[in-house]
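Take a look at the structures listed below.
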Structure 1
Amino acid sequence: MSDEVGFVAMAGPKATGEAPEVGVGMLGYAFMGKAHTNALKKIPYMMYPPAAIPKLAAIAGRNAEAVAEAAKRYGYAKSYTRWQDLIEDPDVQVLDNSGPNNLHLEPNLAAAKAGKHIISEKPLGRDAEECHEMWQAAKKAKIVHMTAFNYRFVPAIRLVKDLIDTGKLGRIYHFRASYLQEWIADADFPMVWRLDKKIAGSGTLGDLGSHIIDLARFLVGEPKSLMARTGTFITERTGASGKKEKVTVDDCFEAVVEYKNGAMGTLEATRFAPGRKNHNTFEINAEHGSVRFNLEDMNNLEVYMKDQDKNVQGFTKVLVSESYHPFWKNWWPQGHIIGWEHTFVHELNHFLEAVVNKTPIKPYGADFEDGYRNAVICDAILQSAKERKQIDVKY
């Protein structure tokens, strides 16, 4: 790595026979900070032999008391209230950015300049312009960079990727995906940062839609054009001060997408679907068959192949838990299922493998370029909805 950024190369287990320690600095201690920390602590004994031993060097957040408590709870050696101190800490070699969307750009740029490797939560930035700046900075610094699209690391989804890449499904005709949640459907739900465009960039689109947009790119390929609509159902919410504040983001979106390979698809997401907790689903219809997936039943994949016995035709539910299935060699005997949190174990292990052994993030992981391309599509959806016309997707 370049001496300009002060990067100190680490010899991986292939070189020394022992996994090196990698100091991790965590920005954010809430939902994603907890999920990432849980994964980091599992890696050394579950993804065995590990490429690296994550060392919980420091954690940062705005509230001094809360971040100190998080450091104690999770096991971080130090806590900071300034992200700048986290990046300047010599014990931190990796920035794990799990903060709100408005705290992605500046910390990630500073980390890249300091030669720290970065894994950053999605959406990578509030718009494509921010994402492009982060991607270019990371590329210039020659650091390892990853956008945390964890659903690429669900065993059943990776199995779908294998079915596509090996040609077993053949030409893809349709990709339709839906991500439904209910958590802000109550009109009395208070104003939170995810409903403020200045902080979040977008609403359901960036929060949920970015996931299915990434899965579409991961499984089907690049979009050519799209037409979309967005909606905001509740335009004001009660803020922390007790006063009404304007909701400045989308509550839902719908998009029709044409892909460069000729496939057609639909994408939709909402946080106004009563009864839906984390209903992330997709179906692919292809030349030789179809597959269906539902994150709320994430260990199962529904598969239909045209060449199966016509007397028993129909979708077959496949329990993706055999030792030869993606990721399963590190877990339990078949049928002993894993959960949502394990996707982060797979994802962060993939990232640390790239840091230590210089293995590629792509094609299975998403780097900052993927984060940028995802943002271009999100921006195109917002533009189409605003202008009420078809938009060509251009990177």
Structure 2
Amino acid sequence: MKRPVFIINVELDEGSAVKGKKEQVNFLRFHGTADSAYFRGDILPGGVDCQRKAENGEFSLSARYMMEGTDCAGNACSVFIENNGYETPDGIKTVPTVITDSEILSGLTRGKLRGELAGKGEGAVEIRIFEEMGSFRREEHCIAQGEKKIYGELYRPEGAENCPLLIMSHGFNGSSEAMRYEAECMASRGTAVYCYDFCGGGLSSKSSGTTLQMTIPSEQEDLRIVVEHMKELSWVSKDRIYLFGGSQGGFVTALTVPELDGIAGVFLEFPAFCIPDDWKKIKETNDKEIIDCMGVPLGRCFADTLPDYDVFERAAQYTGPVIIFHGTDDTLVTIDYSEKLCGKYKNARLLRFPGQGHGFSEPFITAMAGVCAAAMTDDQ
């Protein structure tokens, strides 16, 4: 399914033309508006489309214009578009180039963009610009160490020989399958991705163990095993390994990465740094051996092995680049935890997603994938 990142409604102003012996050039000025789930704004004065038509019928265009508006996170931003097009049997197709100061839309500056034009009546045109997604293969990839088996899914872009690897860790009661859409968004942008099930990490986990055995330290150990295993694969660039963690997986990722060598960057999706505070209250009122947590049975070991250190200070020992994504309406893990965490890091950015809760909708997942892909490209 193609999702347009820009839908631009253009209205033509006065233009000028030059007719030579073998070619005619039309210089068309225009104004208009943009309205999509990713960006809303107006075309600034000065937008122009240069159209050329040869005597043999060949037609081409080159439009350049700037827009001002807001991205999907509500941030004021500017966008420059250079849109070069040609005529095909199926209509006019374009190859746009985008430059923007919006961090949320930064992935578009490196993505493969394609455009389509459609007339809307005299002097009016609709331009739709899409991000073209690359193909990839998804296959099961399990890791065995002693009696422990970690189930995972590996996504590899077609034809990619030297691409970054992103290791994705799911949240409480999640699984690799639950992160499949995010993984596909990453892989379609040229990033190899490995999603795995924590041992006992959820009721649907395909890895060994049960939720009664799962703890924060056990998930940290799973992540260490996964990282060391992936480093041994011949096609993996050892200096281009990144970590992504969502919710509890983000908490585990942030606590573990300071002790891992060679991690190029970290992405945290509403990391659950509320866990120590939440479980302090649970431990005070519950002395059972099996504790029900949101419908999931956990062993007492989960409560007894929670970190007894300052988790923010521990996470901040990692000095590489960190990007945190958090919804302003998250009630399960309130955004103030990520604000505090971001302030502790030496090299971190917090992207606030307005109106989003504990789980993102479109277009925020796509925007997040674009930000991650852009960050990994910048680090080459």
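Each reported figure results from applying straightforward, stated rules to the coordinates on display, with no laboratory input. Since this is a predicted model, take the numbers as computed values, not measurements. Cβ atoms are built from the backbone, for glycine too; each structure is taken alone.
Observations
- Structure (1, 2) behind the derived value 0.9 of distance in nm of label points 7 Å out along Cα→Cβ at positions 153 and 193: 2
- Parent structure of the calculated result -9500, given that helix-only ellipticity at 222 nm (-39500 (n - 2.57) for each DSSP H run of 4 or more, over all residues; to 500) is the read-out and 1, 2 the choices: 1
- Set 1, 2, criterion distance in nm of label points 7 Å out along Cα→Cβ at positions 185 and 225: the highest-scoring structure is 1.
- Identity of the structure behind -0.49, -0.70, -1.13 (criterion: log10 I(q)/I(0) by the Debye sum over Cα atoms at q = 0.08, 0.10, 0.14 Å⁻¹, calculated), options 1, 2: 2
- Read-out relative contact order in percent (Cα under 8 Å, 6 or more apart), computed value 12, structure in 1, 2: 2
- Between structures 1, 2, the calculation of distance in nm of label points 7 Å out along Cα→Cβ at positions 241 and 289 yields its largest number for 1.
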